[in-house]
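The structures considered in this document are given below.
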Structure 1
C-alpha cells in the first residue's frame with residue numbers, strides 16, 4: 001500500500017520544481033529548498049536524493065541543459081546532506097540557518113564553476129574574485145528564492161501535517 005506521507009512530500013517537491021517553468025526573476029528558484037526539504041523529511045536517504053533530483057532533471061529537460069549542470073547537481077546533493085542535519089532540528093531557526101547556508105554553498109560552488117569552466121574571467125585568483133563580485137547582484141534573488149520556497153515547503157508541509165492526521169509521522173494504523 002502506498003503511504004500518503006511520502007506522496008505528499010514528493011508532490012510538494014514536484015510542484016516546486018514545476019514552478020521553475022513559470023516566469024521568474026533570475027536565480028529566484030526552488031532548488032535549495034527542494035534539496036533541504038527532501039533531506040529533512042524523506043526517511044530513506046536514497047529517496048531524499050532521488051525525488052528532488054528527478055524533479056530537477058525533468059524541469060531541466062524543459063528549461064534546457066547547460067555546462068554547469070554537474071556543479072548544480074553536486075551542490076544540490078550537498079544541500080540534501082544539510083537537510084539530513086535538519087532531521088532532528090525541524091524548527092524555524094535551524095531551518096532558516098540551513099537555508100542561508102545552502103544559499104551560500106550554491107553561490108560559491110556554481111560561481112566557481114562559471115569561473116573554472118567559462119571564458120568570461122581569467123583563470124587567476126583575481127579573476128575568481130571578479131567572478132564572485134559580478135555574481136553578487138544575483139545572490140539577492142538566490143537568498144529571496146531560497147527563503148520563500150523553504151518557507152513554502154517546510155511551512156506548507158507542517159500545515160498539511162496539522163490538518164491531515166494520515167500524513168503525520170507518528171500515525172498508528174489500526175493493526176498497531
Structure 2
C-alpha cells in the first residue's frame with residue numbers, strides 16, 4: 001500500500017514511520033500545518049523534519065502555504081471545538097493530495113500523540129476519505145509514545161513544547177487567569 005502520511009513534526013514521525021514500514025507500507029510524507037504559530041516555530045519544525053526525513057530516506061512533500069489566516073478564520077470561535085476543526089483542515093488537505101496522486105490511503109502522525117483526540121481525528125479522516133474517495137488509515141500509534149521520545153532525544157531532534165497553535169502556546173506558557181472579585 002502507498003500511503004500519504006500527514007506529518008506534524010519529526011519526533012511524532014519516528015514511531016509511525018518505523019511501524020508502517022515494518023508492515024510493508026510505502027510511505028510518502030506530507031507537511032501541511034497552518035496551525036503552527038509563531039512562524040519561526042513553523043520553520044523550526046519544518047527544518048527538523050527535513051533533516052530527519054533525509055536521514056531516513058523518506059520523501060516528504062512540503063506544502064508551502066502557511067495559511068494562518070485561513071486557520072484562524074475556520075477555528076473561530078476559539079473554544080474547545082478549535083482542535084476538531086484543526087484536524088479537519090489538515091486532513092482535508094492531505095486527503096485531497098493523496099487522492100490527486102492516486103495513492104491508496106492517507107493517515108497522520110497526530111495518531112502518535114497521547115494529547116490528541118483520536119476519536120475526532122478518526123472522524124475527520126473518515127469524512128475526508130469519503131469526500132475525496134480515498135481510504136483513511138487509522139492506527140493507534142500511542143503504544144510507541146515513550147520509544148519515540150527516547151529516539152528523538154537520542155537523535156538530538158528539536159522537540160516542541162506545545163501542540164502548535166497560538167492557543168496551545170498560551171495554554172503551555174501563560175499564567176492561569178483567575179477571576180478577581182469586583183471592588
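Of structures 1, 2, which gives 14, 40, 34, 12, 1 when P(r) over Cα pairs in 10 Å bins from 0, in percent, for residues 47-150 alone is computed from the coordinates? That value comes from structure 1. Figure out for me which of the structures 1, 2 the number 3.1 belongs to, where distance in nm of label points 7 Å out along Cα→Cβ at positions 71 and 135 was derived from the coordinates. Value 3.1 for distance in nm of label points 7 Å out along Cα→Cβ at positions 71 and 135 corresponds to 2 out of 1, 2. Given -14500 as the derived value for helix-only ellipticity at 222 nm (-39500 (n - 2.57) for each DSSP H run of 4 or more, over all residues; to 500), which of the supplied structures 1, 2 does it correspond to? That value comes from structure 2.
Which structure, out of 1, 2, was semi-axes √(5λ) of the Cα gyration tensor in Å calculated from, if the result is 33, 16, 14? Answer by label: 1.
Computed from the coordinates by the stated procedures, all read-outs in this text should not be read as laboratory data. Just so you know, these numbers come straight off a predicted model, no measurement behind them. Cβ atoms are built from the backbone, for glycine too; each structure is taken alone.
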